[in-house]
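These are the structures, in structure tokens.
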Structure P
Amino acid sequence: MDITEIEARIAIGETKARYCLTLDTKDWAGYADCFTEDLEMDTRPSGGILTVGRDETVAIVRRSVETAATCHHVHSPIMTFNMDGSADVIWAMQDRVVWGPDRRFEPGLTGHTGFGHYHEHYRKCADGRWRIARQKLTRLYSDNHYEGGITKPAPNPAAPA
């Protein structure tokens, strides 16, 4: 591993740290800056949708979690650098979401805690910053939390039927 790859690993890690911080603090301009303009975000494997384009994706994420308290943790990155100068990274993740009153999807549901992986493709942009160009979120397990401290396993959309 040479110094250029070490610097790239650090910069990619900082991009992902900014992603988590700006999402959780609702800094939407900072969150958008973590992505390329042609971003593809695929949350279908975890029960969501596919979106294309940074502006559309950020608007959808913002509407989804604007009133929620969130905490995203990522760790244990596996990074592969490609011949074209891009990088593919898999991050282990955990998220905790406490929904605002406007986003309760069923009676008594207050939020969830999930575990899974981000599968991401990074590109180094003209300004020298690494940004996420593609992201897929997969979940291994998720708990739904209800009023009164009740926790139940959430359905896993990726599980075989």
Structure Q
Amino acid sequence: MKNSISDNQNIAIRKGNLNDLEAMQQIFRDTIEAICKKDYNAEQRKAWQSGVENEERWMNVIRDQYVLIAECEHQIAGFCTLDHSHYIDLLFVHKDYQQKGIASILYDEIEKEALLHHSEQLTAEVSKTARPFFEKVGFHVIQEQTVNIKGIALTNYKMAKDLIS
């Protein structure tokens, strides 16, 4: 499927696969470093980025979750994953493709998938940086929480969106 993100760029959305794993991990690291600076200090970003080292977790994402990849001019511009048809596990957009509507396009497709599975609610645990986006698409904060990664505390938010009113 194709969606337009600007006058001269098209975005293609496709299912992710094992061949995308390395690019997904790079986007994960780079986005945290470049985009989350205003919300998390260097120590927190480094701890968060260390999640890329958990090979088993990333293999489980590719194998067990619904993974969507956004491509722009043959480059992976972002990705989003849905676990158990109701939990948005990962949503990252490449630092060079921010503010172009890619997260919205990915989110819309993930919501459609959740609805296909008759999910009544979508949930996510989101960073301070991602919270405004999730609020914009209809999520509300259930709880602010502190997570510890390698002994470093990070604030994030449990959020939810009711799909069936």
Structure R
Amino acid sequence: MRRTSPFALILTAIAGAAVGWLLQVGLTAEGALTVIPPATLYSVLFILAFGLLLLGRPVRRLVRGKSQRPVDPFYAMRVLVLAKASGITGALLVGAAASFLGYAVSRAGSVSVPAFWPDVLTGVGALALCIAGLIVEWWCRIPPQDRSEPHGQTVEQR
């Protein structure tokens, strides 16, 4: 599996910003209330980021050689896929939260709108999730193999 590229994350954030802005404009055009992220959204984003770091810790310890306890390869694979998905989801939500914040501030002309702090906290929580995903993805990489070893043999087998 390839590492998540910064270009893909930037494009995902831009797509999230475009969708978020169009959503706010569409709701305003219909006369409906705009989206204000609830406290549960940014709370869950922070909890997910912390939980992802906890899930990736055993894999990191094994890869760095600090743990003798084996880790199930399927567990490591699932953590890696969750980390990649978290990075992409975090980037998407960073863009959406930035567009919500930009729309709220541009309409009111000041930062005293009721959506300001929920939008900021959602953006920070989404950024924390994205960064946690990238960190855990980095933790799950396999160290490069020594090319001087005969193929198929380890040091213990010689």
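Quick note: the coordinates plus some simple rules give every number you see, no bench work behind them. As the structure is a computational prediction, the values presented were derived from the model and not from experiment. Cβ atoms are built from the backbone, for glycine too; each structure is taken alone.
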For the read-out helix-only ellipticity at 222 nm (-39500 (n - 2.57) for each DSSP H run of 4 or more, over all residues; to 500), a value of -24500 was computed from one structure; give its label from P, Q, R. R
Please compute FRET efficiency 1/(1 + (r/R0)^6) of positions 104 and 120 (r between Cβ atoms, R0 = 25 Å, to 0.05) for structures P, Q, R and give me the label with the greatest value. R
